[in-house]
Structure 1
Amino acid sequence: MPDATPESPRTPRCHALLPCAGSGSRAGTEMPKQYQPIAGQAMVMHTLDALRAVARLDRCVVVIAPGDVFWASHAGGVTLARCGGSTRAETVFNGLQALRDQGADDHDWVLVHDAARCLVTPAQVDALIDACWPDAVGGLLALPLPDTLKSEADGRVCATVDRAHKWLAQTPQMFRLGALHAALAATAASGFAGVTDEASAMEMAGHRPLLVRGSAQNFKVTYPEDFALAEAVLRSRP
């Protein structure tokens, strides 16, 4: 009897994962900032509109707090994972496990994106996928630091920091599902200490993520004044 033909490896898929369980306390809004209306709809919906326009994304998974009621009327076209944690890192970690439970392969790519980066464009996401697809590690959108950087002590400058070779990290951040899950799992017992984004978890695991130039418009809406700027940009687009 002839040997069975080995099964061909499946082409990796790309999944978008949005941690959406935070309260956004710095934004000064009554509701979580991702649900604050901007240019006619909740901020997170602008984010999802951009991601759903990227043809190579197999699905968009939104990780929310278990008691979140916003999505009762907004869940069309997305997969909800009601497993948000007390920190962003925990929420992402739980979301990755939910993806695995739903049948995603550890070799698949996951693009983790901040719900509050509502100005990202499909072209920027496509550029990240193009750059990371052949890479062994993956990477993130980022910008070279444009301004003079100061170090502070007691409210006063104590040093000027050399800005050469320094970048501002953005999202999406694109890594293999299995590798990112393992990197976060290694820090889970410590409460994800030192993990400020997915790239930092990968760095702690010994990897060197790729830097892919992003856009200054892909900023994270964080403070009250950011909402007006984001709305102005959204309304200026066709």
Structure 2
Amino acid sequence: MAARILVAEDDAMQSRLVRIYLEREGNVVQVVADGRAALERARSAKPDLIVLDVMLPLVDGLDVCRILRAESDVPILLLTARTTEEDMLLGLDLGADDYLTKPYSPRELTARVRALLRRSKKSGGPAEPVVLRVGEVELDTARFEVRVAGRPVALTAKEFALLEVLAREPGRVFTRAQIIERVFGFDQHVLERTVDAHVMNLRRKLEADPKRPRRLETVYGRGYRLADGSGSAPS
């Protein structure tokens, strides 16, 4: 079944190229050239996925992402010429599911789109709602709430899902591939860097000093774990 994809890109040559490659995959593609039109078309057409350039006229792409994420769970792939770590983390923090930095390969873009669409189609119902407590970290999976030492912490959907995976088995080391399978459902080569970006964002929200994490730990050469509060030294 063809997916309906909205492409928001103000560069006519780029949008034409993206459209050609996505339509070759059998998708139905609509293109808009500014952020205001992106919001209007997303609300009226309800696409299955949005490819969203960050640098849009009228309404910035990051603002479009933030607004749409508050309204729906539509997968969003950001295209950005901003290559600093902070810019990419900000996009994910606003609710984007993945990002590509310019210049990018059209084949990589279509691979990312396929992966996002697979995940959105295969995602079933959530796990049984529970309250998970690991040290000072508390997750209420029914209310979608997180507290750290009693302090509310706002997370994006992907950050929450990642933290829930770790919190259900505290102390266990999860490889990036295992995190991708459980949180994203994507092939490892597609989103491994995105896992690291989400972890960095989580640390900024959970840790007193994100550069010296004591809760969300790195086990070098292996992956990540949520410290179980038993006094293990951070890695």
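From 1, 2, which structure was helix-only ellipticity at 222 nm (-39500 (n - 2.57) for each DSSP H run of 4 or more, over all residues; to 500) = -12500 calculated on? It was calculated from structure 2. Out of 1, 2, which structure matches 0.95 when FRET efficiency 1/(1 + (r/R0)^6) of positions 118 and 182 (r between Cβ atoms, R0 = 25 Å, to 0.05) is calculated? Clearly, the read-out refers to 2.
Rank structures 1, 2 by mean projected area of the Cα convex hull in nm², for residues 150-221 alone and report only the one at the top, that is, the highest.
1
If Rg and Dmax of the Cα atoms in Å, for residues 22-141 alone computes to 14.6, 43, which of 1, 2 did it come from? Going through each structure in turn, the value belongs to 1. Looking at structures 1, 2, which one was semi-axes √(5λ) of the Cα gyration tensor in Å calculated from, given that it came out as 33, 17, 17? Derived from 2, not from the others. Here FRET efficiency 1/(1 + (r/R0)^6) of positions 14 and 38 (r between Cβ atoms, R0 = 30 Å, to 0.05) is compared for structures 1, 2. The highest value is that of 2.
Given that relative contact order in percent (Cα under 8 Å, 6 or more apart), derived from a single structure, equals 13, which label among 1, 2 identifies that structure? Of the structures listed, the value fits 2.
Throughout, read-outs are computed from the coordinates displayed, never taken from laboratory work. Since the model is a prediction, treat every value here as computed from it, not as a measurement. Cβ atoms are built from the backbone, for glycine too; each structure is taken alone.
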